[in-house]
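Structures given as structure tokens follow.
FYI, it's all coordinate maths here, none of it is from the lab. This structure is a prediction, so every number in the text was calculated from the model and none was measured. Cβ atoms are built from the backbone, for glycine too; each structure is taken alone.
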Structure P
Amino acid sequence: MNKKELFEKNLRLSFEFDKYVIEHLEFLAQIPDQAEIVFLPVGDAELCRENRKIAKGLVAKGGKVVFAHIGKISPPRSRLQSVRLEALNVQRNSSPSR
């Protein structure tokens with residue numbers, strides 16, 4: 001795994017974790033001040049291995065680390081509601097193009 005992949009995976013997990021914590025505020029009490037959250041997703045052994053290395057380095061420098069064990073991530077879906085399309089002077093396609 002290169003640094004870009006590591007960053008992108010952790011960024012996605014961070015975004016999802018933020019949303020989860022907003023919905024489950026009781027998690028905040030379990031995170032000490034100045035602690036780093038390190039993600040350990042069950043389904044990604046390579047990311048877990050890399051993130052454990054990062055955690056070890058943080059602790060060696062005197063940092064606080066909290067592991068967030070991620071069981072699974074649901075497929076993304078839209079949260080939009082009441083969507084309505086209005087086409088102006090547009091000919092409809094018989095099949096959607098992507």
Structure Q
Amino acid sequence: MTSSQVTKPAIHINTQQIVGGAILIGVGGVLALAGVAMAGAALVAAYRDRVSQMDVPPTELARQHWGRIKAATAAGVGQWQNEGRETVAAGSR
């Protein structure tokens with residue numbers, strides 16, 4: 001008997017198990033999606049409660065912080081430019 005005459009055994013797949021597994025995967029996906037939706041709704045509700053309890057609305061708070069950032073940046077740039085002038089003036093003496 002040569003190697004070309006050897007027959008390979010056939011693969012037997014239990015289709016009921018495959019279908020059952022696919023159904024369980026589908027049901028699990030739906031349950032996971034429902035869980036994500038519930039958690040998202042809870043987070044949105046908590047965020048809304050937090051915003052309603054704030055003394056200053058988030059947009060106004062952002063404007064205040066942005067103004068502080070701009071002022072600090074301008075002060076830093078001004079100081080940096082002054083130091084550059086002082087260095088040049090000290091070197092020319």
Structure R
Amino acid sequence: MLLSDEIVYTTGNGEIIVKKLDLSSLKSIREFADDINRTVTKLDVLVHNAGTAHTFGPKTTEDGLELTMATNHFGPFLLTHLLIGKSIFVMHFH
């Protein structure tokens with residue numbers, strides 16, 4: 001069972017939307033936010049539940065950012081900033 005199916009089954013809400021997003025990529029974040037801003041009229045909940053930790057040496061993203069900082073901090077910040085007019089409630093988990 002897909003996670004989206006489980007959420008629909010558990011909540012009884014058939015309006016769950018699942019979209020691909022790479023929080024380590026500023027391009028992916030901007031494309032995702034643009035898509036949401038064009039296709040969704042209201043965002044009730046935005047849950048930041050991405051996290052990574054690369055302890056075996058630094059890795060950089062296509063944007064030249066350190067991967068852990070990009071995924072855990074910069075990405076969620078940019079996403080929230082780009083969607084702030086749509087969202088009512090934002091939760092951030094690590």
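Here helix-only ellipticity at 222 nm (-39500 (n - 2.57) for each DSSP H run of 4 or more, over all residues; to 500) has been calculated and equals -29000, so which of P, Q, R was it run on?
Working through the options, I get structure Q.
For the read-out distance in nm of label points 7 Å out along Cα→Cβ at positions 22 and 46, a value of 3.1 was computed from one structure; give its label from P, Q, R.
Going label by label, the one that fits is P.
Hey, Kirkwood radius over Cα pairs in Å derived from one of P, Q, R reads 16.7; which structure?
The structure behind it is P.
Consider the structures P, Q, R: one of them gives 2.6 for distance in nm of label points 7 Å out along Cα→Cβ at positions 6 and 30 as calculated from the coordinates. Say which.
P
For Cα Rg over 2.2 N^0.38 Å, for residues 38-77 alone, find whichever of P, Q, R sits highest and give me its label.
Going through P, Q, R one by one, Cα Rg over 2.2 N^0.38 Å, for residues 38-77 alone is largest in Q.
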